[in-house]
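Heads up, there are several structures right after this.
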Structure I
Amino acid sequence: MVKTPIRKSSPNGIFHCQFYLEHVSEQIEAGLPRKSWCIIPVIVTGQDELTHSIKKGSKIIVSGFISTHTKSNNIKQLVLHASEIKLID
């Protein structure tokens, strides 16, 4: 995780947490190793217990689904909506 998570509640009292996840790995493509790197925004909604112990620098495994969000400047961005988060020791 590359930034401190932002935790807040909506006016309806629904919990939201937003953070950025950095992925770094080496993958095999066409039989050759290739470095893979990206930073993706993650949103957790309604599940405070998933995020209470994570902080900037935490190593985590996240699963969920990817969707497109339109930013305020009308640019579309992929966002990972997390349904499960596991801390890696």
Structure II
Amino acid sequence: MKENYAYPIDLDWSTDEMTVVLAFLNQVEDFYETKVEKVKFLEKYQAFKTIVPSKMQEKQIGREFEQKSGYSLYQAVKEVSSSERKYISHKKA
């Protein structure tokens, strides 16, 4: 993890929308740093998708977040979604 990075947020979002996006990005961080509960992670992702419905914008936020944090939004969603376990953490190489 890179220290002291800024989250990719859109200044046009309301405070509530920013809170939803940040809650999901925190889940992505938790996936890489500790572990996440699959149901909670996917709920936060679905809430994120209500704010960021377009795949293009999701990819843009994902790229920016990965550049700043080193964490891949795409990989986190892919691994959590495909897991059969209740609690999931990133598979370290």
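No value in this document is a laboratory result; all are computed from the given coordinates. Predicted, not measured: the structure shown is a model, and the values here were computed from it. Cβ atoms are built from the backbone, for glycine too; each structure is taken alone.
If helix-only ellipticity at 222 nm (-39500 (n - 2.57) for each DSSP H run of 4 or more, over all residues; to 500) comes out at -20500 when worked out from the coordinates, which of I, II was used?
II
Of the structures labelled I, II, which one yields 0.6 when distance in nm of label points 7 Å out along Cα→Cβ at positions 43 and 67 is computed from its coordinates?
This value belongs to structure I.
When distance in nm of label points 7 Å out along Cα→Cβ at positions 11 and 35 is computed for each of I, II, which one produces 4.2?
Structure of origin is II.
From which structure (I, II) was relative contact order in percent (Cα under 8 Å, 6 or more apart) calculated, if the value obtained is 26?
Computing relative contact order in percent (Cα under 8 Å, 6 or more apart) on every structure in I, II gives 26 only for I.
Quick check for you: by distance in nm of label points 7 Å out along Cα→Cβ at positions 19 and 59, which of I, II is greatest?
With respect to distance in nm of label points 7 Å out along Cα→Cβ at positions 19 and 59, the highest-scoring structure among I, II is II.
I have -0.69, -0.96 for log10 I(q)/I(0) by the Debye sum over Cα atoms at q = 0.17, 0.20 Å⁻¹, calculated from one of the structures I, II. Which structure is it?
Value -0.69, -0.96 for log10 I(q)/I(0) by the Debye sum over Cα atoms at q = 0.17, 0.20 Å⁻¹ corresponds to II out of I, II.
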